[in-house]
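In the part that follows, the structures are each spelled out as C-alpha cells.
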Structure P
Amino acid sequence: MMKRSLLIVAMLSQGASASVWDRALTRPSELTAKMLYDQKMKDGDEAAVACTLQSTSVRNIIESLRRAEAAYREASVARPGEAEPYFRIGNLLYQMHFDCEVQATRPPTCDRSFATAMRAEQVIQAWDQFERRAPLDPRVAEILTKRAILNTKAVDGTASDRTHLEAAARDYQAAFDRSDGLSKARGDEEVLLGNLAETYMMLDRLDEAIATYQRAIAAGAARVSTVYGLAVALDRDGSGDQAFRYIHAQGAGGFDAFTKEYMRKAVFFVPEGEHNYYFALLNEAFGNDGAALEYWNRYVGSRAHPEFQPRAREHIEQLHKRHVRPEQPPPDPDDPNW
C-alpha cells in the first residue's frame, strides 16, 4: 500500500511538473505569435492605406494591394484561428475592384480589367474563411449580398459555375432572412428576392424562380428588370403568352427604361450572351421581329445556358415560318466599338 501511494504521489508530481513546464514552453510561443500577428496586421493596414492615395499610380496601387494581402496572410499563418485577416483581405480587394459605384472617388483599379472572375474568387474565398472562423460576427450580414453578387459574377462557363450559383442563392436567402422591417420598407426585399429568383433561373430551377419573382413583385414597387425576369422565366417554362402579357403591361416606357438601365450597366447578365434572350423576347413581344430574330441568333451563338437553347430555337423557327429576316438592333454597350 505504501509503495502504491508513493507511486501515485510521484505520478501526480510528474503531472504537475509537466503542466508547469508545458505552460512555460508554450507561453513564449503564444506571445511570439501574437507579436508577429500584430505586426503583420499593422503592415497590412499601412499598405491598405497606401492603396487609397489618389496621387499614386496604378502600378503602385497594385503593389500596395499585393503587400497588404501578403501581410494579412502572414498574420493568418501566425494565428490561424483569427478571422480578421480574412475579412480585411476580402474587404480591401472588394473596395478596390468591385465597390466602385458607391465611392465618391473611384479608384483607378475599378474597371473590367481588374474586376475579373479570378479576383471575385479571391474575395469570395477570403470572406468564406472569415465567416467560417467568426459565424456570429455581425459583419457577416454586411457581406452576404456582396458575396452573392460576386459569386454570380464568377460564373465563367466552367465546371465551378453551379457551385458559385448555389452559394449565391444561399447568400441571397440568408440576406433576406436577416433583413429587418426597415430594409424591407426601403425596397431591399424586392431587390433580394429578384436577385434570388434570377439565380434560381440560372440554376434551371424554374418553378422556384417563377414563385420567387412573383414574391418580389408582390413586395411592391417592382423594378422593370424584375418583371422582365419573370417574363423570361415563364417563357423558358413554356408559357410564352403569359410572358408577353407581363412585358406588355410595362408598356413601351418600361422597355425604354430597361434598355437605358442596361446601357448604364445598372443591370448585368451572366454568363456572357444571356442578355440576348431578354432583348430577343422583348423585341418579339413588341413586334420588332427582325431585331428579335437577330437577338435570338446571337443568344444561340453565345451558347449561354445550353438548357434554354432549345426554347430559343423554337422562337427562331416560328419567326422563320413568317419569313422574318434578321435586322441589326441598336448598338450593344458590350461591343467595344459602341
Structure Q
Amino acid sequence: MRGFLVLEDGTIFEGEVFGAAREVLGEVVFATGMTGYQESLTDPSYCGQILVASYPLIGNYGVNPSDSQSHRVQVWGYAIKELCTSPSHRLSDGTLDEFLREHDVPGISGIDTRSLIRRLRNHGTMKGGIGSGDSKKLLEKIRLMVHPEEYNLVANVSTKEIRIFENEGSKTVCLFDCGMKSNILNELRKLFRVIQLPFDTPAEKVRELDPDGIFISNGPGNPAHPEMLSTTVRTLAELKEDFPMMGICLGHQLLSLMLGARTYKLKFGHRGINQPVRFEDRVYITSQNHGFAVDRDSAEEAGLEITVVNLNDGTVEGMRHKELPIFSVQFHPEAHPGPQDTSFLFDRFRKMLEGT
C-alpha cells in the first residue's frame, strides 16, 4: 500500500506502508546505529516518537525474543529506506513487518531517509505523521496536534506496581522506573537486590523499603514536565541527604534538576550507538538516546561537577555532586556499543553503597 510520511513544514515523503495499517502522529527523530533496530524499537525512551533509521537496510536479521528492551514496541511509528522481508539469522523468529503488526505500530519504507534526516538536522526535529490517505488532511492534523512532550510520557511506560528481584547477600537498590530498558535491570540484578518502583512513588514509601541506594532509569519526554517535577524530582529532593543515587539518561536529567540545574531541548538530539564522550581523560564510544540535555552553566552554578562531555558538540554527558554521593551519566553504559564499554559505572555505584 502506498503511503506518506508528512512533516509539519509541509514536506511529503512517499513510500510503502508496512506494519500496522493505520495512521499515526508523533515527533519525527532519527537514529544513526547500523544495527540494533529491535533494541531501539522497544526502548521506552522512544515513546511519542516516529523513528527514522539512517542505515538504509533494516530487518535483515529479523527479530528475536532476547533483544527487546521492554515488553512491546515503544516507538509510535518507524520510517526506513529499504525493508528486508526475508531475514537471515539463527535466532530470528519473525520479520520486522510481522513484529510491527503484532504490536499495532505503523511503518513506512522506500522513502528517501537521507533527505529526511538532512532536513531534521538542518531544521530540528518536527511533528509529523505516517498515513495512506489524503496527505493534505494528514498535514492539517499534524499542525493541530499537541506535541507529545506536552503529555507526561513517563506515565505511559513506567511500571504500575512494585516488583522485587532478590539477590541474597547483596545491597538493596530502589529503581525508579521512568521507562526502564531491560538491560539496565539486568546489570543492576548482577550486583544488587532490586526493587522496581513506579516513577511517582513517594518518599515515605521508599523509606519503608529501607534501600541502601537509589537508581533512576532512562525514559521519554521532557524531564521538566510539571508532573515529573511534582513527583520524581520532588521525591528525590526529599531523599538526597539519606541515600546514594545514580541516574542514567532521563535519570541524569532528573537528578540534575533536583540539584538545581536546568535542562533544555537539543535541536535534533543524540540517538545512536556511536557517540564519543570524554570521561576521566579517556574517550569512550557510547550508546545514546535523548532529546534534552543539562545546561552546563546552571549545573556549575548549582555546585555540580561536570564529569563527562560529548565530543561532537560539547554538551554535558555526566555529573556528580561535590559533597553528596550522587552521580549520573547521559549515555547508556548498559547498552554495550563496543568491546570497550562503560558498564564499570555500575560497579562504581556498588562500591559507593558499600563505602569502599
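Values quoted throughout were computed directly from the atomic coordinates according to the rules given, and no laboratory measurement underlies them. Computed from a predicted structure; not experimentally measured. Cβ atoms are built from the backbone, for glycine too; each structure is taken alone.
Thinking of P, Q, which structure, once distance in nm of label points 7 Å out along Cα→Cβ at positions 176 and 208 is computed, gives back 1.9? Provide the component values of the computation, followed by the final result.
Details: P: 1.0; Q: 1.9.
Source structure: Q.
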Quiz prompt | Source structure (of P, Q) for Rg and Dmax of the Cα atoms in Å, for residues 32-191 alone, computed value 16.5, 50 | solution = P
Practice problem: Taking -0.71 as the value of log10 I(q)/I(0) by the Debye sum over Cα atoms at q = 0.10 Å⁻¹ derived from one of the structures shown (P, Q), identify that structure. | Solution: P
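Taking relative contact order in percent (Cα under 8 Å, 6 or more apart) from the coordinates of each of P, Q, which one would give 8? If you can, show how the numbers build up before the last one.
Details: P: 8; Q: 15.
For relative contact order in percent (Cα under 8 Å, 6 or more apart), the value 8 is produced by structure P.
Work out which structure the value 4.3 belongs to, where distance in nm of label points 7 Å out along Cα→Cβ at positions 80 and 304 was derived from one of P, Q. Intermediate values should be presented prior to the final figure.
Values: P: 4.3; Q: 3.6.
Traced to structure P.
Taking -24000 as the value of helix-only ellipticity at 222 nm (-39500 (n - 2.57) for each DSSP H run of 4 or more, over all residues; to 500) derived from one of the structures shown (P, Q), identify that structure.
Details: P: -24000; Q: -6500.
Label of the originating structure: P.
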